[in-house]
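Student: These notes open a run of structures that come right after.
Nothing in this text is a laboratory measurement; each read-out follows from the coordinates by a stated rule. What you see is a predicted model; the values in this text were computed from it and never measured. Cβ atoms are built from the backbone, for glycine too; each structure is taken alone.
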Structure 1
Amino acid sequence: MELYATNLQIAYMAGLYALQLERVSIGAVSPPFLGTVARLMGIEVEIVDMRLDLNSEADLHYNLFETFVPKGRIIFQGVGETVGDGEIIIKIGREGGVEIEGANREIEERIALFLNGGVVERGELSYDILSVGIEERGLPPRKEGEVLERERRVVEYFQERFRGNPYFDILEVGDRTVKEGYPILLKPGLYCPKEEIFRSLRERGIPVRWGWSPLYRTTLFRGDLLPVSEELYKALLILPLEMEVADPLFEVLQEYRYRGCSF
């Protein structure tokens, strides 16, 4: 069954509805909508610790960097080959468009019902309302074959150029899906100046991203500190997939390498 949406969060709601979940677990360092949308739908949310490769034992996985092979209830990934094992796979296009795959016909029919506003046609002039839902229509995301091939070349270059450097660790990044960026993990000596590093890179025109704050640090999901997630939060920076960022990245990191912490 072909299932598409234009809005990622509505696609996620359809998946949660289809699985009839009462409780979900989410990795602590994840996009906020994974938690807020679930809570909006009355689902209890458990925040779990993560590994440094961004994987976890959670029910939901956001694998837009392809740094692990997930297994869970709902998996988010870029368009391309399916990576991992999930009851629902949500594939996100680079320029919009969301494709939803269910593990079986029953799940896909429930997703389709939700995306039809819970309405089924009963002939040309009548219909019935069977459930809650949001009417949402979408087109297939672009296959992005050229983008995927370009990203493969960039990832290969980064892996070779960055391996063994003194400033940050790299993760093993796959080549089967379109990605949101290239994650790096700063060495502990660069945790303190991370904000200055971020700003310096931005001032040089590099659209580096910070990552996400741990959900347990937020008011809605306030909870105990989780040790590996806290380390991941301090270390993670996300680079754009452009070869040109390598030289200015090393220049900035060299500048901050010996500054250390002030406490």
Structure 2
Amino acid sequence: MISRVQPSLDPVLLPPDRLALLDQIIERISRDTFIELFACTVTACATCLFTASLTSALPVISYALFIITVNTAFRCLEGTLQYKFQEHRSFSELLSLPAPILYSSLDLHTRDAMTHELGHLFAAYALYKDANPRVILFPFRGAKTGYNSNELSLLGKLVGYRKADLITTLAGPLSTLLISTGALIKAYQLPKSHKRIKLYLACCSIMSIFRTFTYARSANVKGKDASHDFTNLIRYGITPFAASVVVVALPVIALGIYVSVSASSSSSQ
């Protein structure tokens, strides 16, 4: 009778430093995946509230599942390389870049689009009487906000029809631009220990700013499409070129001011 000794898989046999590294990697992968799963679930559910039907939201749900699957695979590969080649950690950390980029592509067509339309919605509520605004989201294709502009509210009467229309039109792109600028400043503000959150915030804000920029530039080829915000702004003397410059300049100037103020306050201390 031949007896075979099976190799032990007891993790105690691992050196303490390697065991601690393995626990750290597994904990990070689990935590990051859970957070992303929660964020994608909230985004998909919120999108369902604004789509014409549940069927219209299926592409978002499918894409969210795709992102979670692919990003989890990247995290596992990153963790494997970090464990096996700890001395080449900078190479393994490159694999942490696709996750925020992929997630920001989902954020761009869901949360960012909803923020834009909700800007129009709240402005219409404030400036028009019985506006009854309604937002419809068409995932990966666009969105629109319809409202009744026949009669001004008390606030609307203070500014008049012309300015009410201007404010309602500006409210969409301005709301996304302000939130993106705030996210960009927050990404800079976070310490290096929160590097992954910094990457997610930076990617989402840069993608949003770039989309608003291209949206402003596309007004040149939209003709007389009144549903295009920046085409509508031409009637008020705001050209697509001027709008696109502001879209890029506002976040850069705001971030520059914050960096300057932060540097001044830290040096004075």
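Student: Quick check on the output: 0.55 is FRET efficiency 1/(1 + (r/R0)^6) of positions 44 and 196 (r between Cβ atoms, R0 = 41 Å, to 0.05), derived from one of 1, 2. Which one produced it?
Tutor: Answer by label: 1.
Student: So helix-only ellipticity at 222 nm (-39500 (n - 2.57) for each DSSP H run of 4 or more, over all residues; to 500), computed for just one structure, reads -9000; which one of 1, 2 is that?
Tutor: Answer by label: 1.
Student: Looking at structures 1, 2, which one was distance in nm of label points 7 Å out along Cα→Cβ at positions 84 and 132 calculated from, given that it came out as 2.5?
Tutor: Working through the options, I get structure 1.
Student: Something else: The value 14 for relative contact order in percent (Cα under 8 Å, 6 or more apart) was derived from one model only; which of 1, 2 is it?
Tutor: The read-out comes from structure 2.
Student: Between structures 1, 2, where is distance in nm of label points 7 Å out along Cα→Cβ at positions 76 and 164 highest?
Tutor: Once distance in nm of label points 7 Å out along Cα→Cβ at positions 76 and 164 is tallied for 1, 2, the winner is 2.
Student: Now, a different point. Matching task: 2.8 is the computed value of distance in nm of label points 7 Å out along Cα→Cβ at positions 52 and 204. Pick the structure from 1, 2.
Tutor: Answer by label: 2.
Student: Of structures 1, 2, which gives 3.6 when distance in nm of label points 7 Å out along Cα→Cβ at positions 60 and 244 is computed from the coordinates?
Tutor: Computed on structure 1.
Student: Ok, one more. One of 1, 2 was used to compute mean count of other Cβ atoms within 10 Å over residues 172-179, and the answer was 18.5. Which one was it?
Tutor: 1
Student: Check the numbers for Kirkwood radius over Cα pairs in Å across 1, 2 and tell me which is largest.
Tutor: 2
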